[in-house]
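Several structures are given next for inspection.
Since every read-out is calculated from the coordinates, none of them should be taken as a lab result. Please read these numbers as outputs of a predicted model, since none were measured by experiment. Cβ atoms are built from the backbone, for glycine too; each structure is taken alone.
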Structure P
């Protein structure tokens, strides 16, 4: 991984400085369980390189975004989810709290709409 931020918790997880319950990975993405799950299954999928949000990743590398979404689908299948929600909070107004692109894979219970 070439683009990292020393003060980013997700970058530190990616390089192994901070432990995480990793459930799947690819060459460009990592999936690990959320420490504050909002559903029975709540996994975060992050690109291995530091980009602030999903829009920035889409502009920088559509291939890496596709890889992250594909890994999210694989996690959902591996977890046996009949359905799941894929969430990407973008910006502080959307409650993004870690400014490293990440996708939430949420499932394992009925999910209501609207979400928030």
Structure Q
């Protein structure tokens, strides 16, 4: 007796087509094209999650560097002094503080550089 795979196959195809919604032309409608394009898209998603982390760290470094230079020192001296000090703040927090609370950041820089 022949058993058709109707629901399972349809469910699998629909999952692929759902992921491909918004793709151009047959890439969103034809299952073979959609499967290829979604596989590639998932590879890009995985890769770019790592890239986003790198880019964010670069942005934090730039923001900290700009704020630290306004307070009369350089990024490398500041980070070196920060490592020696008992204060434990990461670059994300420092960059946010430099952006939103410049007075507090200036006080922090003075305190850290005084200890160095």
Structure R
């Protein structure tokens, strides 16, 4: 679902600035699920607007106001008005893993290679 801005009048985010923008909604997420807050691709492409922590996670035991931490990576000030769509929220099932502590790991062809190790 889209999250919309719940602001009085309008809020301006200057280039390089980070602001917390309220969505005006509260949620009760069932146990075993989480909400993920994601940026809107159109805002990113057209204005350089992103989210600082993405995806943001809202746990099932949280009962507060959902707000979005927005950043302006663009070159121009960006104005947000009440009702503007600012982010997306996806509800996802959470899998609880059981941790098995070991002194050694099994081997694979890739092993510990990362950060571009497998090529393009």
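Values computed for the structure shown
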item	result
Which of P, Q, R leads on mean count of other Cβ atoms within 10 Å over residues 43-50, largest value	P
Among P, Q, R, which structure scores highest (criterion: relative contact order in percent (Cα under 8 Å, 6 or more apart))	R
If semi-axes √(5λ) of the Cα gyration tensor in Å is computed and equals 34, 22, 11, the structure in P, Q, R	R
Computed 2.6 for distance in nm of label points 7 Å out along Cα→Cβ at positions 35 and 67 - originating structure among P, Q, R	P
If helix-only ellipticity at 222 nm (-39500 (n - 2.57) for each DSSP H run of 4 or more, over all residues; to 500) is computed and equals -25500, the structure in P, Q, R	Q
